[in-house]
1. From which structure (I, II) was distance in nm of label points 7 Å out along Cα→Cβ at positions 48 and 144 calculated, if the value obtained is 1.7?
2. Taking mean count of other Cβ atoms within 10 Å over residues 80-87 as the quantity of interest, name the structure among I, II where it is greatest.
3. Who wins on Kirkwood radius over Cα pairs in Å among I, II, i.e. which is largest?
Structure I
Amino acid sequence: MARFFDWLLRRSVELPVEPRQGGIELPWTQRWYHVPKRSAGWDFREEDYQSARTNARIVARETLGNDVWEHVQRHGYVDVPSGRFPGLTYRLRVGRRIEVLCEPGADSPWPFPYLCINPSYPLPEEEFFAHLYLYVRDREEEIIRVAAPQPWDQRLGRTF
């Protein structure tokens, strides 16, 4: 495990945009109710959105790996089988709710076929998609705990 972390720390990914100066941002410590849906706030300029989305695409590709990322780009989704519920698959799509798919004979633990999870603060859609992928794959119990079952599909509210 230590070798993995050494490799991870030595590996550098060049982001095309330099981070803002002035220290570390802690967006989860703020309230975001005043920010309109699918935006990052009134002070975010078009250049800020472009750089955030560019960096998010890099983060998503690095997080998911090239094979999974290319599958998402070609098909618009990636299916992640549940480790907890036999016959259940989570279909993840960029910027959309999680779709719950069940094989014939398998029962869903939720009454509706979509799960709504929004980030705590505004994030680019592709970056939040990478977060969801890791949670569904590695921390399914957290998805089960926080997801709000929904009867219909919809875009996420706190992504842009």
Structure II
Amino acid sequence: MRSFLLQVWRILPLRLQIVLSRVIRPLFQVFAAAVIFSEDKKILLVKLTYQRSHPWGLPGGSLDYSETPEDGVIREVREETSLEVDVEKLLLVKTWRPDKVGLYYLCKIKAGTFQPSAEVSEYGYFSMADLPDVRSFDVGLLDQIFQMMGRNEYELA
């Protein structure tokens, strides 16, 4: 059923997705995303099956009611990729539109092997210089994350 609903969602115009999103989850939408770096300091991005244009982005999604953001990001990464992660720290809080809040967590993979899911067809590690087809506002976000990590213990080239 979930796979079918994702396919229907994919064909809906963006404006209708926004309206339906507000009906399905009124008030604020809070989502958590995982920021995962490889040993060579590239960031993990996933290709979403339900996004027609600019399908690449960080793994993550909306929180369930009564779920902590940390538990939510762990669950979302597992559901989307079959990877198990540990949450290291909160990196960034970002507001999208007046009713959407994103929490970005630095995570490390502790177990698992990538398996495609109904939501994610593939994954890869990318530098800022070789990003795949991501949304334009995500390019700025990814650049901000790379810059933040470059100022910390992760010296990114």
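Quick note: the coordinates plus some simple rules give every number you see, no bench work behind them. None of these values were measured; they are calculated from a predicted model. Cβ atoms are built from the backbone, for glycine too; each structure is taken alone.
1. This figure was derived from II.
2. Top value of mean count of other Cβ atoms within 10 Å over residues 80-87 goes to structure II.
3. With respect to Kirkwood radius over Cα pairs in Å, the highest-scoring structure among I, II is I.
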